[in-house]
Structures are given as structure tokens and as C-alpha cells.
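Each value in this text was obtained by applying a stated rule to the coordinates, not by laboratory testing. In this text, all values refer to a predicted model and were calculated from it rather than measured experimentally. Cβ atoms are built from the backbone, for glycine too; each structure is taken alone.
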Structure I
Amino acid sequence: MSAGLYNIDVLRLATSLADWPRLSDPQASAEKKSVVCGSRVTVDVTLDENGRVAVFGQDVQACALGQASAALLARHIIGRSAGEIEDASAALKGFLAGTNESIGEWPGLEVLTSARGYPARHASIRLPFEAAAEAAKLATER
């Protein structure tokens, strides 16, 4: 295990996922899976009257990097619109792929920058944001 890749900050984030269990009656849900690493993330959201995330839950089956990404998503998703989540997802994807130098403006994601050089881990890191963007979009369509 690489000390730089799986550092103490990543591991601390990974252990906090119990704070956001799945919702019993979400407005929308989305599941994303990685064929590369086998990670799976299911996200539940309920939006408020302004189309912003009011309630959030998730189930994450992923490596510590995917769990850390999911924890950072959960910590800062309340009050976000579907567009903001989609923008964060796109920025993260572009950063990991090397097509942009900024990881985006989502708080805390800089802890995952050391994973950029490990393409096999990218899907696990992206899945929480991709699932959240899809769930929020579905909720706005209802």
C-alpha cells in the first residue's frame, strides 16, 4: 500500500461513510459500477423546492479512495444543485484524466490528487460524483 496514495487523510475520510446511510424514500436514486475495479456506488437524493439537495444517502462498495471521494461528496452536497454536482463530476474526471490541471472547487478533493497517476483507481474515485449527478438530474425531472 502506497503511503502517498492511501494516506491518513484518505483513510480517515473512508471511515466516515456510516454517517450517510441510504434513504428509505428518496426522490431519486442512481447506481454506478466500475468494470475495472468492481466498485459500486448507489446514491439517493431528495431535493428542496429550489432544486437543491436537501437529503442525501449512499451505499459505497469501493476501495479507500472511492470511499474517501464518497465522504467528501456527502460532506458538501447539501444545498447543491444538479448543475453544480455535474460540474464537480466533470472537473474531477478531467483532472484524473489529465485534460485539466484543476481538480475543481469541491471542498477537500485535493486529498485525492496523489491518485492521478493511478488510472486503475480513477473509476472508484469518480463513481460517487457520477451517481450523485445522475440522481440529482433524475430528481429535477420529477
Structure II
Amino acid sequence: MKKSALIFLISIVLVSCISGEPKPIQLNTDSCDFCKMTIANGKFGAELITQKGRYYKFDDVACMIHFAKSNTVVPYKAFFVGDYLQENTLLPVEKCYFLKGGSINSPMHGNAVAFASDKEAAQYQSKLNAKLLTWKELYSSY
């Protein structure tokens, strides 16, 4: 009985480790895996997960993209970015609307932000004087 309980617990832990869900960024504690700066602002934070379940954290979407482009041998499973309107909340890039440029000033000067809805992005587009981009366009821009 103890052996089956132990096997069950180990399987739960292993499945949760490679779930594909982002791990919360520990602000002012975690460091960017690209530029090595401490991640201090969750609105600009980003994270990627490899196919093997390894997590990498970033203080700017630009750092994540530069990291991904410089490490082409590692297959990635998922990319996440901080929601500009929800402090330290990570969203899958496929579901985001991005703004870049204008008066946006991110930690490593990637100067891009993500929104969960097109309405939010449109509302901030004129406020920030920024260009609306898809994930593919943003990824190609660095």
C-alpha cells in the first residue's frame, strides 16, 4: 500500500512539473535568464517552458525572444508574457495583443506590452502611441 501511494505521489509531482502552465515570477528575487537582471516589474515579465519542462524567466519580452533565438537547439513548449494590466500575471502569447514603441519603457528597452483582450490593447494604443502587433510580428521585430 505504501509503495503504491509513493508511486502515485511521484507521478503527480512529475506531471505537475511538465504541465505547461507558467510558474509565478518571484519579483525582486528571480533573475532574468538572459540579461541576469533581477525581475522587478511583473507587467513586463516573461517566461518560456522547454519541451522537457524547464522554465526560464525574463524581465522583458525582448530578453525572452533574444534568448529563444540564440538557443535554437532547445525546443520550446510555451511562451508567456506579463499582462500589462494585471501585475505579475502571465498569459500565453497566442492569446495576447501586443503594443510596441511609443511611450512604453520596459526594463531592457524591448518597449512592448501585452494585453489579454483586443479592447484593452486598442484603449491603450492611443494612450501609449504604440503599434499593435501579433506575437509573430513582435517575435520577428527583435
Structure with the greatest value (metric relative contact order in percent (Cα under 8 Å, 6 or more apart), set I, II): I
Of the structures I, II, the one that 1.5 was derived from, the read-out being distance in nm of label points 7 Å out along Cα→Cβ at positions 109 and 133: II
For P(r) over Cα pairs in 10 Å bins from 0, in percent, for residues 29-84 alone computed as 28, 57, 15, 0, the structure of I, II it came from: II
Highest-scoring label, criterion being Kirkwood radius over Cα pairs in Å, among I, II: II
Which of I, II yields -9000 [helix-only ellipticity at 222 nm (-39500 (n - 2.57) for each DSSP H run of 4 or more, over all residues; to 500), calculated]: II
